[in-house]
Structure formats: C-alpha cells, structure tokens
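Multiple structures follow.
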Structure 1
Amino acid sequence: MTFDGLEPKLESFLDEVIARREIHSATMTVASGAGDFRWAGARGEISPGGPATAPDTPWFTASITKLFIAAVVMRLVEDGELTLEDRLVDRLPGAITDRLHVMDGKNRTGSITVEHLLAHASGLPDFIEDHPPKRGPAGRDRRSLVDLLLHQGDRDWTLEDTAQRVRESLTPHFPPQRLRDPRVRIRYSDTNYQLLIGIVEERRDTSFAEVLEALVLEPLELNDTWIPGHPRGERPPGEVPTLYAGREVVEFPLFFASISDLNSTSDDLIRFFMAVETGGLFRRPATWERMRARWNRFSFPRDRAAIRQPSWPIEYGLGVMRFRPPRLFTPIRPVPGVIGHTGSTGSWLFHTRELDLYLAGAVNQITAGAVPFRMVPKILRAAIAARR
C-alpha cells in the first residue's frame, strides 16, 4: 500500500498545530506496519529560546504510560504471578487499601480487582484531576491536585499520598462494576493505574522502573524510553521538550518521577506498540486479545474534571483505548477506528488496522488533551485520500 502525496498534507497539519497560540512545540510520526511508508516532522522549541525540536527528540508521554503499565501487568498474569481476579485488598497493604472506596456508607474496596483497575471500572476518583466535593468541612481546599501543583510547586508524591487524598478528600463515582454485565460503567482515573504500579512493585519487591526495564524496555531495545529520575545507562538522550500550561512553563520533575510517567520518542513508542500487537512482547496471542476483548464506552462528561479526561465516544479495554469517530461527525467520508492511547498533554499513540498505519505525536501542553482527537481523524482522512 502506498500513500502518494500524503507527506505535504502531514506537513500542513503540523503547521496548523504549531500555529495555535498555546502550542510551543509539536512532533508527529506516521509509519506503516509494513515499513514501506514513514514520515516524521517537528516544529517549535525544546525549551524557551532552545533549538527547534527534532523528530527523534524524546517527549513526555503522559497517560500513554498506561499502555506500558497494562503490558507489565499482563506479562505478570501470563507468568502466573497475578490474575485479573486478584483483589486489590489482597495485593496491597491495608494502610493503602483501608476504606479506599466508601460510598453511601458502604465500604466496597474489597470488591475491586486487578481487572477493575485495568478497565477503569472501579469507580475510584482520580487523585490528579478530581475536585473535593462541595459538601464537607468548611475551609477545605477544593482544588484538584493538578491545580495545587500549579500553584504550590513540584513535590514528591507516594502511593500513600494517593490513598490518603482518595480516602480523605475525594468521593467514588460509582460502585465497582459487575464486569460481565452487558453494560459496564467506566470513568477514567489515574488512581487505578497508580494502584497497579503498587501491585507490581509489591509482587516483585522492587521498583516499577526495574520491572519495566526487565520485561519491556530491555527486551524490545527501547533505548530512548525511561521514567524521569531513572536514566538508563548514558540516557536520557537529550533534552525533553518543556511542558506548558497555557503560556506558563510547567516543571514537575519530582511529581512525574513519583508517578512513573515515561519519556520516550515516537520511534520507540511505535516499536513498543507493534511488539504488543504482533507478539514481540507477550508470550501468548491470547494476552493481547484479552486486552481488547471487551470495549466499554466512557460517558459524556458531567463535571469539570471529566471534561479534561477521555470521555464519549472513546472506549476502553484493559489498558488500551479505541477511538471511532461517530458517523454523525464524518457522514461524507468516514474514517477507520484506531486503538492505542492518548495523554492529557496532547500526546497520542494509535494504530489503524484498516490502513496499517501507526500514528504518534505530542504537543507538550497540559491544556491540550483534546488535540489528538482532532488531529487523528484529519490524518486518517488524508491517508485514505492518498492510498493507492
């Protein structure tokens, strides 16, 4: 399959993105699974006054990291070290899990399993984005954690801190779901994946960075991928583009290292996702099939935290998203669905099976979580038009 004339379109899309006032740097890569098409481009500055970004410059992946976390968990499931049915309360200390999910006076923490966490079906609030409810003690700070960090500055953040914030300041959104019911309610929550990191560390009795290195980074030779604070050998291989909140620079090295969000390059991310899909990472094809065996759809956002999170029409499996633009929005030229993941800083990693194209990119802006869902359909329509 060839894509004649696609490169100029992709260049123009990248120009459109960087022309936005709040976007200071951007990178995009589109590559075929067969290896017969690859385009990469970048615009902007790595840091204020710094050089223009190169296509292979590493960038903060944000929640694309969830794909890596899920892959590690599923490898442990393959090896019999965990099961999807394992209860949270049996895998982490009581100091973490005690009364973590209390709703209408009932403690439901004991019902939460590894599968609930992977599928965002636990009902647990998001410790980063959710706001404390209006009801409660007078004088309670009702800002989200991200707002607190923006105003108070960087800090270390532990799993104990996450549990304390969830337990004392936030409220669950719904009970842990019956996962085999025809309709399963889901709500995006970073809390779920921090708990999964804790489960991995507890099971292996080492840091998540060490487990990730042993199971994913080293076997796949992802030499330009690392957790902040955990450089690999001579890495990191260059400066990571500055993150922005609007026009303000965001510097949270301690926090990002604490929550294990990755830095990576488009090439490494595409190599990783290809390995997930084609058998280079898992021991059995059934593992990847299980991660996408059941898709549940996020609801429409009903509160200010949900507006910043993935919502309708995005669907979620176990650590992986599916995005299919509704025909209502593309009635003349429908575009194929994609699977992969995005991040709140405007990062994305997707594969479309119909075109066998991998799409990766980032705009390094914490207010740009919706950018991937605007950009990806444009790229797909252009690829369809150029396909030969």
Structure 2
Amino acid sequence: MYKFPGSVHSKLPKVGTTIFTVMSKLAVDQGAINLSQGFPDFPVSPHLVDLVYKHMREGRNQYPPMAGIPRLREVISAKQESLYSAQYDPETEVTITAGGTQAIFTAIQATIGEGDEVILFTPAYDCYAPAIELVGGKPVYVQLNSDDYSIDWRQVKKLISRHTKMIMLNTPHNPTGATLTSKDMKELIKITKGSDIIIMSDEVYEHIIFDGQEHQSVSRYKELAERSFVVYSFGKTFHVTGWKTGYVLAPSNLMAEFRKVHQFNVFTANAPIQYALAEYMINSDNYMSVAAEYQRKRDVFLSAVEGSRFKVKPSKGTYFQLLDYSTISDEADTELAKRLTIEHKIASIPVSVFYHNPVQNNVLRFCFAKEEETLLRAGEIISSI
C-alpha cells in the first residue's frame, strides 16, 4: 500500500463516504432487505436491452457526437413539446449526458463562479452543495416546511441578493416525495422577473408522479424556461440506473456554455444506449406507463405497513416513501436506521443527512422501487417493529 508523502488541501473537507454507500454496505453485510439506496430490483424491459444489443452488433460502438446522437435529441424535443408545449431546438438546446448528476455538475461548472450564491432547498439531494462549493460558489439554504415539505417563497425572496446567481429546484423531490405546484412556479416567476438568476431544475423523476397529478416542469412556463437548465434521467424512467444516461435542456446561450464544459469532462455519453433509447422512445407508452407502475408499488408498500407503528408521510412522486417513527423511538434517525438494519434486517436512509445542519424530524426514507415480494417482506418486518 502507498501513501502520498506530501499534504493535500481538500476541496471538500467535510465530505466523506455518502450515506447511500454506508447503508447499502451495511445491508449487504447484515443480509438485510435494502430499501435504502434508490435503485430498482426488477428486470429492465427485454425490448430495450435487445435494442442495445442490436446497435452494438450493428457497430455503433464508437464516439457519438459530443451533444448526443441527433435522432435521440429530436425524439426528446418532440416529447417535450408534446408533454409540456415547450419548444427546444434539438441542435442547440438538447444535450445527452452521462446521467443526471453529471448534467447538474456541468451546468454549475459552466455558470457559477467564485462568490456566486446558489439557493437550494433542504433536505436536498447530496450532490448539489458539493458541486457548488467545488467551483467556489456559496450554497444558501432554505429549509422546506417540515409538515408537507413545501417552499416558503417569502423566505426565498428575503435571501435573494445581488450575489444570487442560481436557484436549484427538485420536483418530484428526493428525499421527501413532495411535488411543486403551478402556484409554486408562478411564485418563482415573480421572484426572478427582471433578474439574471438562472434556474437549475432537477426533474429526473418527472414520470414518477402519482394520483393524477400533472408534473410541473419549468419548461411549461416560458418565463422560466428561458432562464433554466432542466435535467432528466433515462435511468430513473426506464429502471436502468447503472447505464448513467440522462439529458439536459436549456436555451441556446446557456447550452453553449454548458457544452464548453461538457466536452472536457465527459465529451459524450454511451453510443449504443443512445441509439437504443432513440428507437425505444418512439412509443410513448414506454415512459407514460411508468407512473401507474410505480403508484402500484407505492400502494403495495403502504398497504403492507398499514398496521405498523410508523406514520406515513404522503409520497406524491419519486420512488421513495417517508415513514415517521416518532411514536416508536426518540433515537437519532442515523442511529435508528443502523439499528433497524442490524437487528431487524431492513435498511433505510435517515433523512437528517439531507440537511445542511442535520434536522431531527424522526423520519426515515424507504425506496419502493422493488419487486412486490420484496415490498411485502419489508412490510412484515416494519409492522413487527
């Protein structure tokens, strides 16, 4: 084993191994049901897999264009117009990425500089703040309301300053399962009107939204679309998180800056997968049926835990369900999550780790992107606690 003999100035001194890695490893070590990390345990569409094989066999294995293959960008542009009446030029306003996280990092690298402030809402997905800090930006945190995880727009307005360069949204929201409404979007329009503030909208769970809701993409609203990066994930929609393929939409002047950085950190994304997705997405049922599929899984899980001592906090989207354990224990959620994994063989994620300064709301996050059998077994364990 080797050790660097000099000193290293860490650019992320407070960052260690992510909670997802920690809890997934603990689940494996303990032989526990893993409802912690957000990945499906059920098969991918055989047709989609066959399409990847087909394009590999046909020789589409070399570098595709930097922005992504034209046909896939055209299909995405048509989809966006069909769903949200939003018009994006596939040539200059759509870029295929190596997953949603890469898209977020690249957009921040391209637009945020030393001292720029970025408003983000906590609890927040854990890649946001490090991406801002790595480029010398300053995260400005707004805590979501603890009852329903809604945004207090009056507080947001107070925090906007001459240094505010970006506001980051996430809907449907990881880890809470909350969703933004048209009223939220109208408030955002008011707050940003006449400013140079950029919107980063993480919408990777756009097709995992429940109970007849309509996904409120920023691209529905011209006043927001013209200042926004909108990030999506094929991995979330098509149950292929390991393929790490996504895309970003933005007006051409923002996208030009995005691509300057994109070409140097990944250059492009997996070629045969792009060709396969372009063909697969021609049939809109392949993504429009996803909400119903996950709503069934959510409802199976909720039914399985109905008799438990946990209190359900409604999940309006994503494949995550929050359970409140305040009537069961007063332990810190980080400790309870570990204990449940070791003693009861069920792994979850403590929600406090998604805050800048940990907040103890006695809530754990469970992933229901699992086979029904897995969810039923998990429900039995949870109901026994």
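Some observations on this one:
- If log10 I(q)/I(0) by the Debye sum over Cα atoms at q = 0.15, 0.30 Å⁻¹, for residues 256-295 alone is computed and equals -0.50, -0.91, the structure in 1, 2: 1
- Top of 1, 2 by percent of Cα pairs over 39 Å apart, largest first: 2
- If you line up 1, 2 by FRET efficiency 1/(1 + (r/R0)^6) of positions 160 and 352 (r between Cβ atoms, R0 = 30 Å, to 0.05), the top spot, with the largest value, goes to 2.
- Each of structures 1, 2 was scored by FRET efficiency 1/(1 + (r/R0)^6) of positions 8 and 104 (r between Cβ atoms, R0 = 35 Å, to 0.05); the highest score is held by 2.
- Highest-scoring label, criterion being FRET efficiency 1/(1 + (r/R0)^6) of positions 16 and 312 (r between Cβ atoms, R0 = 30 Å, to 0.05), among 1, 2: 1
Quick note: the coordinates plus some simple rules give every number you see, no bench work behind them. The structure displayed is predicted, hence computed values, not measured ones. Cβ atoms are built from the backbone, for glycine too; each structure is taken alone.
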